[in-house]
Structure I
Amino acid sequence: MKTLLTAFLLSLTSLEAATKPNILFIAVDDLNDWIGCFGGNSQAITPNLDRLAKEQAMVMNKAYCASTVCCPSRSAILTGKRPSTTGIYGNTQDLKKAPKAKDVLTLPEYFAKNGYHTLSTGKIFHKHPTSEGMDEGQWAFQEFAEGGGGNKGMLWEESPSSASGEKGEEKGQEKGEEREVTKWGACKASVEETKDYVACQWAADQLKRDFDGKPFFMALGISKPHLPWFVPQQFFDLYPLESIKPVEIFRDDLDDIVDANGKRLFKASIGSFDAVDKANMHKQAQRAYLANISYVDHCLGVLFDALKKSQHADNTILMLWGDHGWHLGEKTKYGKTDLWEESDRVPFMVRVPGMTTASVKCDGVVNLLDMYPTLVELCGLPPNAENEGRSFVPLLKDPKMEWKHPTLTTYQFSNHSLTDGRYRYTWYGGKANGTEELYDHSTDPLEHKNLAANPESQEIMAKFKALLPTHNEPDSPTNKDDKKAMRKAGKRKDAK
């Protein structure tokens, strides 16, 4: 009798596991809204992402990152905690060495604890070199596949820095971070031999498994369009140089961002803008970024097709996100690492079978930090009290409902920006001594006119200011191995 009861209980457990949805968690490095269904650039050729939005997923049109640098953005997503809580503000800070983050149960660990089989390939956690090799977050997954594929050398490449003699380094950039613009070109490898295609094919192959009856949490990290912009020639061919319509540049865009003494906070251009500008290569740079996005779209198409045909098609939640935005001339800048809309807003697509509506562009304001509690709720797991984000499951059920909770983005210590979908308020602490910005997206979506000095803006800013973090955790320890590796980053080439 006892044996029968045990068998019955085990069968109930298996049945419960089988009914829980699977998770496909896709990160795309340095991806902005230059995607057809997001409308960031009308020239973008992204048929697979557009088809996903049309047939299966909802476009989250006002999604924002927790930070505009890879490591703090991803650390926030995976721990469910803000940078101002963990002290992780830069790329050389390892969450496993941060006193306020090292013991937090990360998203994949939480799912494993609650009966999921977890597996991954590519960049999900930020990578950190150690004395024992590269830490890619293998510890967080039950299965971790080493990446493969490469460029096989270059057919051609070019660099605005070489052409102009500029180093392309942003003033105030965190020491050791990657240069914002280096080079781009066509690699010799066929598409099937490249890194992201290999990763997508690996993920597609996993969809043929049944995981012994367990639901799965599969994380896939896509490396492009992170620099250098090296992809096969066929993707450059999609964008003849003479057909490129470059981003409109407003050369006085930063003039009205001043401190209490009237001193401007930023120089006239940021990042590698000067190098691209002096070399007159704006069209070339923007063409290269578009080519990389089309390459990513092509690779992801392999996975989307496999999911659609797989046994898991009707029971798999998909969340696809970019870890932060990217400037391509806007605000006289190339790169990320700031608190303007082009860096803070991210592409985000959500597919929940039986819940989300395809061909819908939702304008509810969400943060990538919210993915953790949202996935927990969607999968019927116990809430994690450590999460600082907000589940947006109600918004997935009703994408037209009002959802304008102001959301926070942080860059480095004590610098924050809040947006409610209409206004963006930014406050710079530290040496900037409380310099402020305010933009009204209803009339100024590209944030050209700073309204912070206007008397009528004071009441609006006061409401936002009350929502700033009351505590800013000091910088967590910096990984010395990372610093050494980052200094060599400009000399490293893409995988061969």
Structure II
Amino acid sequence: MVIGLEVHVQLDTKSKLFCRCSTKFGSPPNTQTCPVCTGTPGALPVLNREAYALSMKVALALNCEIPKFTKWDRKQYYYPDLPKGYQISQFDLPMSQNGHLAISDSKDAFEPKKVGITRAHLEEDAGKSVHDEQAGVADSQIDLNRCGTPLLEIVSEPDMFSPLEAKAYLNELKLLLTYLGVSDCNMQEGSLRVDANVNLHIPDENAADGRPIATPIVEIKNMNSFRAVERALAYEADRQWEVWQETGQKIGDVPKQTRGWDDSAQVTRGQRSKEESSDYRYFPDPDLVPVVVTDAEIEEVRGQLGELPAALRTRLEETFGITPYDSDVLVNQGRALVDYYIELAETSGEGKLASNWVQQDVLRYLNEQEIEIDAFTVRPPALAELLAKVKGGQLDTSRGREVLAEMIATESSVADAMTKLGIAEVDDSELVDLCKQLIADNPKIVADIQSGNQKAAGALIGQAKKQNPNVNPSRVRELCIELASQA
């Protein structure tokens, strides 16, 4: 499989790309339009400076070259929801080009790699066709609210060779866009859309130059989730292989296609033959002046990028000794949660333990309550105090979780939560006396431990908990094995 992806990102601006109309989602149809975005003759577009700045921010984060000179082009095609009959886009002189995005898999499902970015260019969106699917009605309605919304189209090189790599690329790209704050990336609202180009390269034993036979490229549309992209690519690869087996050497007679993904049937369906760039009859837009940027302007935007996800993962792993899997989970939750973890790890001095508690306990509570980390009432210093008691043996993990639940429910300190739960720290000398009594009362278990079966100490832990529920099981086990070996 050879895969290239085109991702359209709606930029988070208050107004459209070439007019003042609002970009707010969910307004009544055709209430956010004007002569410019509806294509009234004589109306002239003016570039939204903020949209260009956000686009440059993304391009720099994708390691792209930023040309000093870029222009606008008209892409001619007819759709009912494109009132001008053309889309203002960029053709031969895009605003950025020749970048890359590094992808990897925390479970090592594929080798880390850099996916090339051919270009990232700015363009305006079309409107939306709303189809009535009631039987016998078949009406279509047009909503032009979205016309003129700023889109950044990010075009990858065909550097991905499996649906898993494509999904990893999309996840990393969405995470990068979220950290940059340039888009909400809401696929349900159309803020992020993906088109996939895929074909097969089949080894040709008869080729003198060793080049494989390539099946015609198919562009897949109508995918509303990354999981749908993954499934559509897998299905399309199987379909193209079947076509290859049926046609053999006549594969060149099969035309390039645009196909739509039918999520309910889990199949792609043919829509039309695939257009070439010449079909759009690009030419420079006569109503818009080119954009010229300086080195100083580029560096100013570069200084606004902040710490990006890849660098942040590396810092977490190197500073706090956590695994790539752990750093990936934390970074994927967003910068606010990462900042919470960093403060917790620094305060407690326990990077791995802090990571475990954030992932297993804090995140579970956030998901259950559907809140963000800023609304979590147990702040890092208080949780660090609790982790210190767990690490020091004053509390076992299960009792620690009970204390955390009480701290959340009553917004109390560690000490107050322990008091309310009736948890008292057990003096070590008291614990030694208890373990000595257990050793004296259980000679058979002692014999098992002495013969090398240390798991037998589990029964002594249960007895200890019955006598004093506040004891630390790990410390009881340690003391009982030590005392049994000396008996």
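Each value in this text was obtained by applying a stated rule to the coordinates, not by laboratory testing. Source: prediction; values computed, not measured. Cβ atoms are built from the backbone, for glycine too; each structure is taken alone.
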Can you rank I, II by distance in nm of label points 7 Å out along Cα→Cβ at positions 280 and 304 and just name the one with the largest value?
I
Assign the value 95, 59, 56, calculated as Cα extents along the principal axes in Å, to the correct structure from I, II.
II
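In terms of FRET efficiency 1/(1 + (r/R0)^6) of positions 288 and 400 (r between Cβ atoms, R0 = 41 Å, to 0.05), which of structures I, II is highest? Let's see the in-between values first.
Working: I: 0.60; II: 0.10.
Looking at the calculated values, the largest one is I.
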Out of I, II, which one gives -8000 for helix-only ellipticity at 222 nm (-39500 (n - 2.57) for each DSSP H run of 4 or more, over all residues; to 500) as computed from the coordinates?
I
Comparing I, II on relative contact order in percent (Cα under 8 Å, 6 or more apart), the highest sits with I
Comparing I, II on mean count of other Cβ atoms within 10 Å over residues 96-103, the highest sits with II
